[in-house]
Each structure stands twice: as C-alpha cells, then as structure tokens.
Structure 1
Amino acid sequence: MHELSLALEVIDMAGREAEKNDVTIIREIVIEIGYLSGVEANAFELALDLLVKDSILENAVKQIIRTPGKGRCMACDLEFEIKQMLSACPECHCYPSEISGGREFRVVSITGE
C-alpha cells in the first residue's frame, strides 16, 4: 500500500516547509491526485487521517482535489475527459491515441500561520 508511504511523505514535507517558513500551525493543505496517478485517493485520505495525530497537520483541513486526464481519440480526433486508462471515446468508442494530465500527485498549497 504505497498510499501509506505517500501520506507519511506529505506529513514530513509539510513539517519541513512549516519549519523553513516559521509556521507553527497549518490550517489547510490542498493535495491534487490525478485519476491516472495510480494513487487510490480514498486509501491515501484514510492513511493521512490516521497518521496526522501529533503532527503539524493534526488540526488542518485536508482538501483532496481529483483531476481527470484528457484523451484525444485516434479515430475521430475528439478530446474527452478520462478517469481510467482504458476509457474509450464517448463518440466512436475507439481508444485515445494520446493522453495528457491526470497523473498528478502533488501538494498544491499549504496555509498556515
């Protein structure tokens, strides 16, 4: 379950950033998880909720943003949103020849004081 190690890394990173910027309380952290990232968002959120006790993120609002990818159909050239690697074109049911986005896993922002 790599979501557990990702949650630990987010907590560590938040602590390092808080220390570097003289922040003692983190109020909110926003994390972006792409549908095609390979990260199970619910498992990550559960791991994060379990691991934040006694950390700088213990009382922070944790916001998870899910981002879809975009596929471009090789047959009809339609661009469409995809949430799974094997998503077919909604118009002609061919598979995309090119996929962009949706693979993100990143901390977007940390708000503290």
Structure 2
Amino acid sequence: MVAAEIEPAPEAIQAIYREVVSLGAEILPISSEGEALARAYLEHGIVPERFVADALHIAVATVGGADLWVSWNFKHIVRFDRIRMFNAANRESGYKEIEIYSPREVTSHEEG
C-alpha cells in the first residue's frame, strides 16, 4: 500500500522509501485481520469512510505487531483524540496499543 502511494511522489521521496526498504524494513501484507480492524475504526467513527486507506495503514501496522507508527497526517492520524480512539478499538479487538507520533517527535537534529 505504501509502495503504491509513493509511486507518484517526487524522486527524492521515492529514494528515501527505497533506502528505508533496503535497510530491512519489514513489509506487512494487507490481511483479513487488518481489513477487519480497519472496518472497526470506520464503524467507531475514528476515520471517515472516504479515508479508509488511513485506517488500513494503522490497522495493518497494529495487526502486524508494530510498536510505533510515524505519520505527517495530522488530520486523520496524529491527533491525541484519534490516537486514543485507535487504541481503544485495538484493545476492544484484542490487539495491543500502538504509539503514533509525527516525524518531528521521533527524530533529532544535533546542532553542529
């Protein structure tokens, strides 16, 4: 899913994606469990129906056992209220909570 979203991106973004993949990033498949959890997010009103891809991203990561999700999507994902709702749905569905942050929260830039 991410590969398809990256395809129309500028070459610089595609290069970063290729680098991350080459470092051994685990590519998680879209499973029936992930699709079911994404539907639960939609049914709980966490993400609007038309943004099912956003729900599927979080669901696949959750089902795959990811500890952390990093996103620039401040409208549908990286929001305190939504993070709490994602994790409530995760617990209700028998999955662990997932940490959700913006890239700025998980990177550091040392001043020279």
> From 1, 2, which structure was Cα Rg over 2.2 N^0.38 Å = 1.31 calculated on?
Replying inline: 1
>> Of the structures labelled 1, 2, one was used to calculate relative contact order in percent (Cα under 8 Å, 6 or more apart), giving 37. Name it.
In response: 1
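Any idea which of 1, 2 comes out highest on distance in nm of label points 7 Å out along Cα→Cβ at positions 33 and 65?
Ranking 1, 2 on distance in nm of label points 7 Å out along Cα→Cβ at positions 33 and 65, first place is 1.
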> 1, 2: which one has helix-only ellipticity at 222 nm (-39500 (n - 2.57) for each DSSP H run of 4 or more, over all residues; to 500), as calculated, at -15000?
Replying inline: 2
>> Please compute distance in nm of label points 7 Å out along Cα→Cβ at positions 9 and 89 for structures 1, 2 and give me the label with the greatest value.
In response: 1
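None of the figures in this text is laboratory data; all of them are computed from the coordinates on show. Since this is a predicted model, take the numbers as computed values, not measurements. Cβ atoms are built from the backbone, for glycine too; each structure is taken alone.
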